[in-house]
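Pasting the structures here.
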Structure 1
Amino acid sequence: MTLVKIHVPELICSSCSMAIEKRLKKIPNIEFQIGIVTRTVKITYDETLVTKEVIFQQIKKAGYDFDEIATEQL
């Protein structure tokens, strides 16, 4: 399993959170936590089932730019 943490500067309200959540829910086999106060999203996924690029593409489709903060193997 891999954990990736991203910073989303425009993540400022529940509507923003819901837009990202809606996109991420389309990806099977991932878990995520959205932090509005910290403007971060933590995503846990299995690299054999989904790629980081697929996850990032969905966040971009939601209309948000982001910076990758950290990636670690669990």
Structure 2
Amino acid sequence: MSPEALKRLRNLKEFWDPKMAAVDNDADLARVCFDRARAAAKRAQRGGNPRAMHELAELLAHFAHDLEVADAKRHAA
């Protein structure tokens, strides 16, 4: 990786790590992580990946679906 790329990653880490460390519950942690993922997708789109936000949406939809199926199975048992 180039020195510039490493610096960008270091800056991102310095920006997001304190936000993640400051949360005191899982709901806030999920919010910060979602904000981080959304910001990364926006950067990827600006960098030439027009599908980045769509890919994030697909990941979230699959995650939600898996939890919904597990919940339905738990209630059916």
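Readers should treat all values here as calculations from the given coordinates under stated rules, not as data from a laboratory. In this text the structure is predicted, and so the values were computed from the model without any measurement. Cβ atoms are built from the backbone, for glycine too; each structure is taken alone.
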Note to self: As an exercise: helix-only ellipticity at 222 nm (-39500 (n - 2.57) for each DSSP H run of 4 or more, over all residues; to 500), calculated from one structure in 1, 2, equals -8500. Which structure is it?
What the structure shows: 1
Notebook entry, point to check: With P(r) over Cα pairs in 5 Å bins from 0, in percent derived from the coordinates and found to be 3, 18, 33, 27, 14, 5, 0, which of 1, 2 does the value describe?
Noted result: 1
Next item on the list: Can you spot which of 1, 2 the value 33, 19, 7 was calculated from, given it is Cα extents along the principal axes in Å, for residues 8-47 alone?
Entry: 2
Next item on the list: Match the computed value 13.0 of mean count of other Cβ atoms within 10 Å over residues 24-31 to one of the structures 1, 2, and report its label.
Entry: 1
